[in-house]
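No lab work stands behind these numbers, since they all come straight from the coordinates. Note that the coordinates shown come from a computational prediction; the quantities given were computed from them, not determined experimentally. Cβ atoms are built from the backbone, for glycine too; each structure is taken alone.
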Structure I
Amino acid sequence: MKAPPLTPGRLHELLDRIRGIRIGVIGDFCIDAYWQIDTGKQELSMETGKPVLGVRSQRYIPGGGGNVASNLAALRCGTVRAFGVVGPDMFGRELVSLLRERGIDTSGLVIQEQEWDTPVYAKPYLAETEQERIDFGGWNSMRSEPALASLIRRALPGLDALIVNQQLARGVHTEAMIRTLNASAGDHPGVAFVLDARTMSGSFTGMISKLNAAEASRLARRSGDDGDPPSPAALRSHARAIGTRCGKPVFVTRSAEGILLFDGNGFTDIPAVPVTGPIDPVGAGDATVSAIAATLAAGGTLAEAGEMGCLAAAVTVKKIRETGTATPEEIVTMGSRYDKP
């Protein structure tokens, strides 16, 4: 069935309630670095004789769990808390500063003095074209699990929801950390645990899942031959299998087709918000999971959370070359621009 549309009054009511929620993000906190390379005449290095790439401008934006937290702050959640690990480096200091500028509580970020570089996705651009990315933090070794787990346990009684973000193969989610979070989800039934994991979804349980169609197929181990997208029937089968295993609802994002929701009993199709012109999908998943979790924490239904996620994603995909966020005003404006079924 299709979800009933959010009325303007209900949309405003939920956005007002979101201002009072307390929500945390545990995950891989990163920085997205944008470097605009000078395309003029190149200087030669006096030491090596090789061409020098000059950076004309630079921008730094929280990525990974940092972008999830930034989206929650943009929604004006009452309290947003960050839980993760940063390195003792300039990128770690910049990340903490960027989060604090957005009003995010960073007291849950652990500084690991050894074997940890703050993860960075550095994106050099020549004119409008992104060049080969330069990544930092791919060889990290998590040594801060006891400290981070203790922070989470102490914080959970004061939270309405916790988003579990997994971005990196070698990030904060060690086997011990996953066991802690799975146990915590069972111990705190009043806290909405919402999972958004890139590669480790199958390791978590007892949490609401947000994942895309390809991730759902991979997790259900029923990917089509030659990597073909799953059929609608296959995707429903995958969502049901995931929901049955986790014992919680599943939101499957499907780009222009919107969200498929499995609530444990049946399915709801939540249409995407139509957008025209150039789009940039980077960060849309973060906006979606943030809006879903915030809406559930504010007392919204599963279907309302899915529609709020679609609205937030529609706002952010129109923000080119940035991992954008969606404010309440932008969501209301986007909601008024299309005719709902």
Structure II
Amino acid sequence: MKHDIAETPVAFIRSIVLAYERYRMNPFNALSAAHIPPSLLGNPNGRVTAQQLEIFSGFAMRELDDEALGWFNRKLRWGTNGMLCRASLPSDNLRVALLRWCRHYSLLVDDIRIDLTVENRIASLSIHECRDLGEQREFCLVSTFRNILGFACWLVDSRIPLIAARFPYPAPRHHRVYELMFRCPVVFDESRASFSFDAEYLTLPARRDDRDLRQMLLRPLPLIVLQYRRDRLLSQRLRDLLRTRSLELSNADALAVELNLSTRSLYRHLAEEGTSLQRLKDDVRREVAMHQLARTNKPLKFVAAAAGFRNEASFIRAFRQWTGQSPGEYRQSVKCK
């Protein structure tokens, strides 16, 4: 969700107000700090900005000394999420980090259990509810997922696009905001809360250290609210597919199916990374062509075919645009070195 546009449902603000009521405290100072008028709380269609949510929830966590904001039978004292992040930080890859997160979370919380499973190359994180979470159920489940996903993306420095998100309650009045929060198909009335993604992301290495963590914890909420732009795995997998199966997967539809994405999602992810399918194709064609010219003595028509061009003329024209040289001139220059 955009940080300065009012898209966050006021229902999430009301959930935090319930925490104040549980602890018999007044939310006035927190609402004032976030510039949220109390009258807005009674508007079922009310919205606040992501920044207002950040300010209000951060103020409440400190004032209530509960980073779970009243969801559970016992408080998660201020600093608990930082401790969870630090305990998961020294991991070889995302899979190890998430397993550690789930295990450590179970030591702190009896109300829910979080599990990571992998089946048919699809990874899923599921929340098992061990008691009735009451009126705060929705905000608890949504926030728990977004906390984990935000940390995971930050840890591997990559967007992790979701395949689906599922929730065990009817679609709320503000259900459309779920697509903005999770950017994937969202299903309600499921048996439990879960989200799924390509299991290949679990193999990405952890790219953060303790210094990065200290900096992140100064303002952790933007990681949860704002979508990560870079997707290291998507671009890399696309390049690999174009290198090895360019003839079989020659168009966006075929590539999207292979990546478990819709064609529209494929184009959107690439645009958010500041690139395009055509640019990736050109990059791979150029790499293949330059390798063939430098390492083999194959005629140009064979090099052109290997690089995915239909004829020699179009290959020569494209190669000159890439390098400022003809293929023959480039081959001669590298052979002389």
Structure III
Amino acid sequence: MSSNSFGTLYKLTSFGESHGEAIGGIIDGCPAGLLLDFEAIQLELNRRKPGQSKIVTQRKEDDEVQFLSGIFEGKTTGASIGFIIKNKEQRSKDYNHLKDSFRPSHADFTYTKKYGLRDHRGGGRSSARETANWIVAGAIAKQLLADIKINAFTSSVGKIYINKPYQALDFSLIESNDVRCPDLQKATEMISYIQEIKKQGDTVGGTITCVVQNMSVGLGEPVFNKLQAQLAHAMLSLNAVKGFEYGSGFCGTEIKGSKHNDLFNTDGSTKTNLSGGIQGGISNGMDIYFRIAFKPVATIMQTQESIDNEGKLIALEGKGRHDPCVVPRAVPIVEALTAMVLADFYLQNKVSKL
């Protein structure tokens, strides 16, 4: 199996399955001499880990990262940073009924057809448990980009949307509630709705907005390695993501060019920011902001019609511990992926100026 690596200079290669002994990875390209804050890395993992509230999966994992190489006396050495995160609370028997069956809208069918076999326990390599590896790489990337602020938050659940521009939101409130929404009134509505959906044995989707502030000018390339293209690549690699838009996004199709153009101030900043901080594939120094759409989690606690390995129709009932809405736990993953992309371009920019 290929495609287990992401990045060019700042690069993560990961391994592991949901119900294996451990997951982990190797981070290449991190410069030597970076003093790491290990508590901050663990805090990021804690934000993603299961069992943290009543509206997420109740699987209990410590998600404690163990570094194996590339760090000496708290600083990066410039060598590959190896790490593992042990799996501790797998309930593989919860997935025995899936050994010869395919779950609707999961990777079970396509994975089996591609490779000829699959690990049916929690989705194996296709499981979102893999994203804990991304958190580690992203947390280190955040520390490499110390001056850049990356904040992601839940901007909608189902049909409940924040109706304020991000500039009017207090990002310090993001971690104050289980759904990670900085609009506290909307957060209460979202949490109630997720709880209602969970009681029905169903699931719901939503959107996450990410805002990058204190950006420098010049990250990204003008053709095939555009900044927005790499951000989209990263976000669309996330399980359950169905869409990506930046700046004015799809709403920009309804605006005339005379209104959509971001006119310059004398210092090079722009009066508006419908470009979303990126022009010609390159950051322009304004805030980067984008939105990602997540579908409802595919595993529902209801009986559905499906097929088995022989193509016979079966009645399949959802079992195990699953998120009724994946969006709250995906917030730190979006931040991590964003940091990885920006760190990669930051290093590429330094190399191009040598």
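A value of 18 for relative contact order in percent (Cα under 8 Å, 6 or more apart), calculated from one of I, II, III, originates in structure I. Each of I, II, III could give mean count of other Cβ atoms within 10 Å over residues 63-70, but the derived value 29.5 comes from I.
Determine which structure produced the value 3.0 for distance in nm of label points 7 Å out along Cα→Cβ at positions 159 and 279, calculated from the coordinates; the candidates are I, II, III. Checking each candidate, the match is I.
Each of I, II, III could give helix-only ellipticity at 222 nm (-39500 (n - 2.57) for each DSSP H run of 4 or more, over all residues; to 500), but the derived value -8000 comes from III.
Tell me which structure, out of I, II, III, gives 16.2 once mean count of other Cβ atoms within 10 Å over residues 71-78 is calculated. It traces back to II. Calculated for structures I, II, III, FRET efficiency 1/(1 + (r/R0)^6) of positions 39 and 191 (r between Cβ atoms, R0 = 35 Å, to 0.05) is largest in III.
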